[in-house]
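Down below are the structures I want you to see.
We did not get these values from a lab; they are worked out from the coordinates using the rules stated. Model, not experiment: these values are computed from the prediction. Cβ atoms are built from the backbone, for glycine too; each structure is taken alone.
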Structure 1
Amino acid sequence: MEIILSKNEIVQLFTNLPNRENTSNQAMISFSEAFQLILNQIQSLGSENIDLATAPGRVAAENLISAVDSPSVNVSLKDGFAVISSDIKDASPKNQIPLKLVGMVTAGARWDGEIKPGQALRVLSGAPVPEGADAVLAEEFTNRKENEIKAINDADPGRNILDKGSDVAVGKMMVSKGTILFPQKIGLLAAAGFSKIPVVRRPRIGILATGDEVIAPGEP
């Protein structure tokens, strides 16, 4: 818990402590009792919204829930060809299966078509997997000639595909209230769509020194 007290509040705090005078009939209170009496007078700090880049080391003021999926679509894990797995289930070097090459898509781009039986789409690592395709055949398992490839290996459904929301899913709690935000949490929050987050305000801390044994520097 982070706290903040002004000088006047500190004085008032000690003024309001219960009267526990040391007499022959009453012993001094222990350190733990005194500490608890002080804690009972303290209120927690409020919150503030800050940029995610400045959040490392701060404390989350609320539960932070993902509002987006990451990745936002199914993406390819390798350079290769998006295919229908059943088209190439019997492919081998001795049984090369031809597929018509219908285009190419890179990471961050889109291809609005749909893969149909007998077709393949060239995809680079990180590129979205098009509708209709359920596997990515790695480039090294193909022979390409102009607008056609020949598959020399099979690819099970889901092969070389990172599913939508597999890193971060909509509705997932990313950080709970009171969590210290280390860099790895910041990365996940960025993937979850956060640019600003609510954190607990930092305290301003003062030292109250008492007693005539305290003197200014340089004095004997």
Structure 2
Amino acid sequence: MSKDCGNHGDDEFKQTFRRLLGVLLGLALLVGLIALIVYLVLRPTHPRFILQDAALRQLDLSNGSAPLLSAAAQVTVASRNPNGRVGVHYDRLDVYASYKYQQVTLASGLPPVYQGHGDVDVWSPVLAGPNVPFAPFLADAMRKDIANGYLVMEVRIDGRVRWKVGSWTSGHYHIFVTCPAYFIGSGGSSVVGAHGLRFQTATYCRVEV
């Protein structure tokens, strides 16, 4: 009888040890899974943006010591999510045009969208800025650029994004995109024609998150 009781005690110890080992292994797997999710969420590859087209419809600059700029353009911007396991929620995207870091149009808001793995989204907002106060030195620089038949502007996107991994979604992150827009004189003309300047080529954008 005493021998049987001893074996019974050993069996209980082994079962308890196995349960404890199983719990520890489960916790280790859970910690590893959480670490993997955190790694994927905190270090995803940035979305890739391309400025595909830009039609400069208006570029009127007034004379005087306090010049005003009226500009209008329609731009086409494409974005691709290169991540294989991380989705992107674009909760807010505001697009505007600038010249030498000065904003020259009002911001145009894009509709919120979710971008899945490898998905591509394309937007074509119209940007307009009537009678925008313009620094005199920038007005002089723009006049020289137009006279030379070559103008460089920027299409900028300011917004908020969230990363999605499975059913888990991160908090908000700020995203800032800068796309250079190169224009040349239409038909080789060195002045702004009735149809404005001609977009030269598609460009890749710099993305900061």
For distance in nm of label points 7 Å out along Cα→Cβ at positions 29 and 93, structure among 1, 2 ranking highest is 1
With log10 I(q)/I(0) by the Debye sum over Cα atoms at q = 0.09 Å⁻¹ coming out at -0.61, pick the structure among 1, 2 it was computed from. 1
Ranked by relative contact order in percent (Cα under 8 Å, 6 or more apart), which of 1, 2 sits at the highest value? 1
Thinking of 1, 2, which structure, once helix-only ellipticity at 222 nm (-39500 (n - 2.57) for each DSSP H run of 4 or more, over all residues; to 500) is computed, gives back -9000? 2
Could you figure out which one of 1, 2 the value 4.0 for distance in nm of label points 7 Å out along Cα→Cβ at positions 45 and 61 was computed from? 2
